[in-house]
Structure I
Amino acid sequence: MAELVHLAIEDGIAVITVDNPPVNAFSHAVRVALQSAVRNAFANAAAKALIIHGAGKTFMAGSDIKEFDAPPKDPWLGEVIDEIEAGSKPVVAAIHGTALGGGFEVALGCHYRICDAKAKVGLPEVTLGIIPGAGGTQRLPRLIGVEAAIATAGSGKPMSAAEALKKGAVDEIASGDLMTAARAAAKRLTGTAPRRTSEQPFPGGPQTPAFFEAQRGAMKKRNRGFPAPPTVVDAIEAATKVAFREGLARERAFNAELKDSLQSKALRHLFFGERTVAHIPGIPKDTSLRPIEAVGVVGAGTMGAGIAVNFLNAGYRVAVTEAKEEALARGRNTITKIYDREVEKGRLKPEAREDRLNRLTLSLDMGALKDVDLVIEAAFEDMGIKQEIFRKLDAVCKPGAILASNTSTLDLNQIANVTQRPQDVIGTHFFSPAHIMRLLEVVRGAKTANDVIATLMAAGKKIDKVAVLSGVCFGFIGNRMFEGYVRESQRLLLEGATVQQVDKALTDWGMAMGPHAVIDLAGVDVSFLTREGNRANLPPDPTYCLIGDKLHHLGRHGQKTKKGFYKYGEKGAEADPEVEQLIRDEAGRLKIAQRTFTDQEIVERCLFPLITEGAQILDEGIALRSVDIDVVWCAGYGFPRFRGGPMFHGDAIGLQAVVDGMARFAKVQGNDYGYWTPAPLLTKLAAEGKTFKEWSRT
């Protein structure tokens, strides 16, 4: 086994290097080795000062997440950090890449922190449903102040080197070589008393009880139902009220309690899930990828422009084509505005904006795509239009070029079959706004070549997307499941719930937006036209998304017309009496009795269809694994990450509870259209007492 921690003493400086690729995570073996190296360095008279840094591309990550569910083993990281801080010789942390979580906590325990200009530091534990457990909430506020520490640890967002220096989290940014600067700092500190973070006063004072209560309230409001961020406030408040050792004990207790929580397990499920989805059974990891240097986009609308920005940001050359000059001009304007806003907000330097725009070409001639390696069609969601575009691309594009469609619902095989190269055709379903949303559904057609799939999964990662593979069906994974969710949300209106009540029940539960607000944002007309495209496959249910259809025919297309399920004015979305009357009229016409609903019933009515449709998608092989479905819904549909996704949620509440709930709804509502008939896989797993996570096709 390779040595995980190296110790070298030269010219009075002990250099301790953690070497646990790829991110120097603190497994038990690393903790043991680091503790040993630190003790040896302190005991060696030849060492007058110490430097701790990481091998490879980064300083150190946090704890090894794979060990989260295992019994704790001594030494725990906090003990090692305490020994570093308590040492009689100065210890310098030399930070490059990232120092996150436990890695940053190690740096906080050192007596001096120096980093390179590109380094990032932070405490991202809340993204895994926990808080720091090795002193982060106790030491950081003693360096940067209570309020800044709450903002940092409560959001999980890393600080840049410049921000960390300004706030006081690091002491120096190296102007040249990091290790040269770290050695110089260690030399300067030799013979001086170590400056222990735990002994520093709080910059700006400890704050009042009212301050902490306000911070807790704000955290709870921003993180509905998610306990980790407000617990950060509890831990930092403890740092200001009790002795340092007691504060450490409270922090560790909070950490342990949250680690065992369902929310933390859900977030860890997604953490690993976002890595699992990249692995496609039957496609070896060493599959040769097709080279992609130049990308084409057909269509310069909002979606096409956003897709182009993704690839420009990743360093590709991009050619965008349109049929009409005015559409091309709008596309150019959209892309330019996106970059102008980034510059205005300080997220992009003007020279970087120019570099991106210089790699962009726009043309009315599809011949401009003859040399691209990948072309993505982003035209209107109409089969005839898309097939005609692919016929042209087949004639124009070079052999081996990948032809991709951004279709969100249509049959990819029908698109591929109009070309002479169906093996080169694949779906790339981006989510709006395409340059912001993290999800990319990669759709495998019946004849799509393995190297094309592997290339698009890799390209998704390069453009900073979470790419999930789907098979072909109407709506693929996400939109197919969304159908039942929306169906029930609108049926609830006819039965007596209000638009606001349905949306609020689901957002209080954790959804980013309610279903009606989502449709207003995306377009009531878009939702209607999607249903129209699938009308032949829908049940003859007169209540099916009836209110959405009525709003479309009334020209209430959502936010873009200032009227949809809500009306939109200076105060934003508001209830509209006209919609309320429309709902009452339609319920009366259909003789549907109206009643009151609890929030729990609303949530179950909308989520159980998600779960059973997900089971059917698994059974059909449209999704490879249940976690793929969870990643789709958390990355693309605003499903709360701390609930793990619809399939994880089903496992958490028990699949038999889902089956029983569906039976209950069938009894109350009737089941003429099979809405409340559980998918066979759901029934089978529930009867066997198993979970979706345990299920495997093999």
Structure II
Amino acid sequence: MAKQRDATVADPRFFNRELSWLEFNQRVLAEAQNESLPLLERLKFLAITASNLDEFFMVRVGGLQSLHSRGSQSRDPAGMTADEQLTAISNRAHELTRDQYSCYLETIEPSLSEAGIQRLRMQDLSSTQTQFVRLVFADEIMSLVAPLAVESEEQFPTPMGNSISMCVRLERPLKDAEGNETRYVVLPFGRIPTRFVTLPSAGSYSFVLMEELVERFIGEFFPQETVLECVAFRATRNADMAIREDLAGDLLLQMKELLVARRESDFARLEIAQNASDDVVEFLKECLGLENRDVYRIPGPLDLTHFFQVADAGTVEGHGYEKWPPLQSPLVDPQESMFETISRRDVLLYHPYESFDPVVRFIEEAADDRDVLAIKQTLYRTSRNSPIIAALARAAEKGKHVTVVVELKARFDEARNIEGAKVLEHAGVQVFYGVKGLKTHAKLCIVVRREPQGIQRYLHFGTGNYNEVTARLYSDVSLLTCNEDLGADAVSFFNSVTGYSLPQTMHSLAAAPITLRDRLAEMIEAEIQFKRQRQRAEINVKVNSLVDPQMIELLYRASQAGVKVRLNIRGICCLCPGVPGLSENIEVVSVVDRFLEHARIMHFRHGGDNRVFISSADWMGRSLDRRVELLVPVEDDRARDRLLEIIECYFKDRIKGHRLQPDGSYLVARKRRSSGLQMPAQEWLFRETTRIVELAAQSRQAVFEPHRAPDQ
């Protein structure tokens, strides 16, 4: 594994953000390489690494290339220029790509074949199968794919980003005016119905790749011409684009234009079949405007993300994970109104171990409850055919006052959010498209209800999206409460977002970009002061990424003061732990397992008066300064204790817990210490949640509930 210390950096106190992310993807790949995992799950992890790399090149590399093309010499916190970063990224990404294909070709594909899932090459097909694919080519592909001649760079077609195309080199009967003996044609596949052509076979699932089929019959497109070469390639576009909100008139229109512009943006990477000639590679490089470091020669099937289809097919019994269905929280009675449940006590849910259904039901009940007067909600990413959007629309149609902040700038979900916004507007919902210059990433729903004692506000705060599909795959926290102070702060916060104003003073909540950074700084400074007073001081943080230099400097100060700092960082971590005199009191753990770790939880010991928060924000500059985020204190003792138990288990994981080393590499502490868990943290959380649910069920069964007479 590459070490970040090998790169030339001006400031050894920070790891480079991009190289740190690549190390995260290497940890994901380690799950694909783990032969103790079920085969189809390993294939999923491999596809995830490919999907992750696609987004990385589209956003991070694309952005750096834009900086480099403008001649920028600015340096990141680790001291690297854009050009230095691009070179280091290329070296590391090429290494990662080699590891991906070594994993697929040497272990996963042979194992799939043994399990009855076979990728066949054209030369291995039987005569029956050959005749079958010939018919597929003649009936389908010849009709769907159109060859486009390219005589100059200006004529190069605009292939869809990340879609597979074929580059064909043909012999000219006569040299052209410039003396060229060959010509080029591109066949863009676009959105073909399927990449995998299923073959007739007995007792197994066999398929051939579309590009190999096209390569075999490419001569059908060019009768009486000599095909010199036909190779598959895939180009990744730069998607790191933003709208000029200061010039915006119609934000919705600008977002639609952005989606079009993304389809025509510059290119960030070229993946091409390993056997491609230098002539074809040079031709494509020039047409796409790429450098040598941007070219990736691939020894196997391009675009491993398509193998999600194979993994999800579930055609092989016994090669998937044991089912861990979301459990119904014992705090939520399905026979009781959510308002009754929340009015008795705060409800803390940890997904996906506990079902997201109570959150959906909370909003659906609010839509149908006669006493609900208003619903105010933020939406960042939702599912297709979202039941939450449907409930909000229904509430408006029933005459309730519904206000929704839909963040149109949620990257890669812009189109879905535009569609959802239209549905809500059509139903009469008052829709806002976020705040100018900021992304609204806070997860909040406020339900205002008329009750005998007066107006009552019911709240949902979350660390994840209002998406019931991803709530089965991501670990996130939901807090349902009717706490009066939180309710007052939430209304003030929401009204400030929709009113384009600064919120009135909030007593409990902290919001980015106004007070969240300061609140976190205050909590860290308090731990430093407790330690100086010779009290026990401790900070435990669980976030997805730690990038912000100011927050890292504060944690270094805490470590130097003797504060014990434990960080559970899933992905990017630019902090260097375990460096004498700087960070010897800081431990960093990353857990990669079947669920995507997504929850943000913070704990400060605060002299024994534990302060626990959940948040929508990671510790990144964009989250703290350029997004609308929330930091929510958890006041209920039982909820707080549960969060402390949850965050603790990740630091005890000696199986899936990767520990960041001072040189930037990650190691798994395989030795099971007495203080460690005897299973991965995620498995422990599922088993523990199951135990709690079963105990609650037994407790209910042990209670006698008499039937009362009607007049009682």
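Read the figures in this text as sums done on the coordinates, not as results from a lab. Model, not experiment: these values are computed from the prediction. Cβ atoms are built from the backbone, for glycine too; each structure is taken alone.
Numbers for the structure displayed
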{"quantity": "Read-out helix-only ellipticity at 222 nm (-39500 (n - 2.57) for each DSSP H run of 4 or more, over all residues; to 500), computed value -15000, structure in I, II", "calculated": "I"}
{"quantity": "For FRET efficiency 1/(1 + (r/R0)^6) of positions 341 and 557 (r between Cβ atoms, R0 = 41 Å, to 0.05) computed as 0.45, the structure of I, II it came from", "calculated": "II"}
{"quantity": "Winner on mean count of other Cβ atoms within 10 Å over residues 221-228 once structures I, II are ranked, highest first", "calculated": "I"}
{"quantity": "Which of I, II yields 0.15 [FRET efficiency 1/(1 + (r/R0)^6) of positions 61 and 637 (r between Cβ atoms, R0 = 35 Å, to 0.05), calculated]", "calculated": "II"}
{"quantity": "Structures I, II, by distance in nm of label points 7 Å out along Cα→Cβ at positions 229 and 605: label with the highest value", "calculated": "II"}
